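Each value in this text was obtained by applying a stated rule to the coordinates, not by laboratory testing. Note that the structure is predicted; figures quoted are calculated from it, not measured. Cβ atoms are built from the backbone, for glycine too; each structure is taken alone.
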Structure I
Amino acid sequence: MENLDKKIILYLGRTPDFIEEIKLEDAGTGAGPYIKHWGASDKVKPTDTQLNALATEATKLENNEVIRKTRKKSYGNIGEQLDLLYKDMLADKGDKTGEWFKKIKAVKDANAKE
């Protein structure tokens with residue numbers, strides 16, 4: 001089942017411990033992963049119908065995760081960002097005219113979330 005982990009996160013409304021609390025497995029039959037163990041005490045194990053109803057939201061969640069990772073890489077390290085901010089502050093450009101803002105905005109515009 002595609003995006004099974006994301007569907008479970010949406011179903012529970014939180015990220016479970018996928019090592020101890022909920023275990024997923026793929027039998028290698030081509031059917032995809034399935035829930036091998038359900039130990040979440042706050043909700044009963046969902047049906048396939050309940051999980052499939054979350055498919056669109058799960059795809060969006062997965063796509064946004066990819067975008068967040070791309071943004072993080074594109075932003076550069078925090079030291080470089082702070083250096084840009086410092087230089088902007090020295091030049092009285094601690095607003096949308098500063099280089100830091102322009103760089104961050106360009107990354108966000110190029111990698112928009114759904």
Structure II
Amino acid sequence: MINAAVAGLGHWGPNLARNIAALPDAHLHTLCDIRPERLERMGRQYPGAKRQVDFGAILGEPDLDAVLIATQVCAHFELALAALKAGKHVLVEKPLAQISAKCGQLIPVSREHE
């Protein structure tokens with residue numbers, strides 16, 4: 001069973017949450033968004049998922065395996081980097097970063113935790 005968190009519950013995040021929740025070998029562990037009203041709305045749909053406004057706090061969850069990032073593009077790189085450094089599997093809604101050089105910086109970090 002893979003425990004996954006979805007960060008960013010605006011446009012694409014709810015779709016990612018729905019898809020994770022529907023997978024037989026995955027569990028929607030945590031919903032994360034800086035807007036409490038989005039957490040409240042999505043929390044009603046997925047009452048078994050934890051709710052968190054602080055992205056950094058979810059990275060310390062020892063039973064969390066993966067983080068799906070669907071925030072504003074300007075936050076993608078920093079959030080992905082933090083999640084990789086925390087040893088989590090990461091899926092980032094496109095684009096991965098605002099500039100391609102930042103994408104290249106994620107590769108060696110991801111390899112440290114293979």
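Comparing structures I, II by Kirkwood radius over Cα pairs in Å, which one has the largest value?
When Kirkwood radius over Cα pairs in Å is computed for each of I, II, structure I gives the biggest number.
When mean count of other Cβ atoms within 10 Å over residues 82-89 is calculated for each of the structures I, II, which structure yields the highest value?
Greatest value across I, II: structure II.
One of I, II was used to compute distance in nm of label points 7 Å out along Cα→Cβ at positions 18 and 34, and the answer was 1.9. Which one was it?
I
When helix-only ellipticity at 222 nm (-39500 (n - 2.57) for each DSSP H run of 4 or more, over all residues; to 500) is computed for each of I, II, which one produces -13000?
Among I, II, the structure yielding -13000 for helix-only ellipticity at 222 nm (-39500 (n - 2.57) for each DSSP H run of 4 or more, over all residues; to 500) is II.
For the read-out distance in nm of label points 7 Å out along Cα→Cβ at positions 2 and 106, a value of 3.4 was computed from one structure; give its label from I, II.
Among I, II, the structure yielding 3.4 for distance in nm of label points 7 Å out along Cα→Cβ at positions 2 and 106 is I.
When distance in nm of label points 7 Å out along Cα→Cβ at positions 10 and 90 is calculated, the result is 1.9; to which of the structures I, II does this value belong?
It traces back to II.
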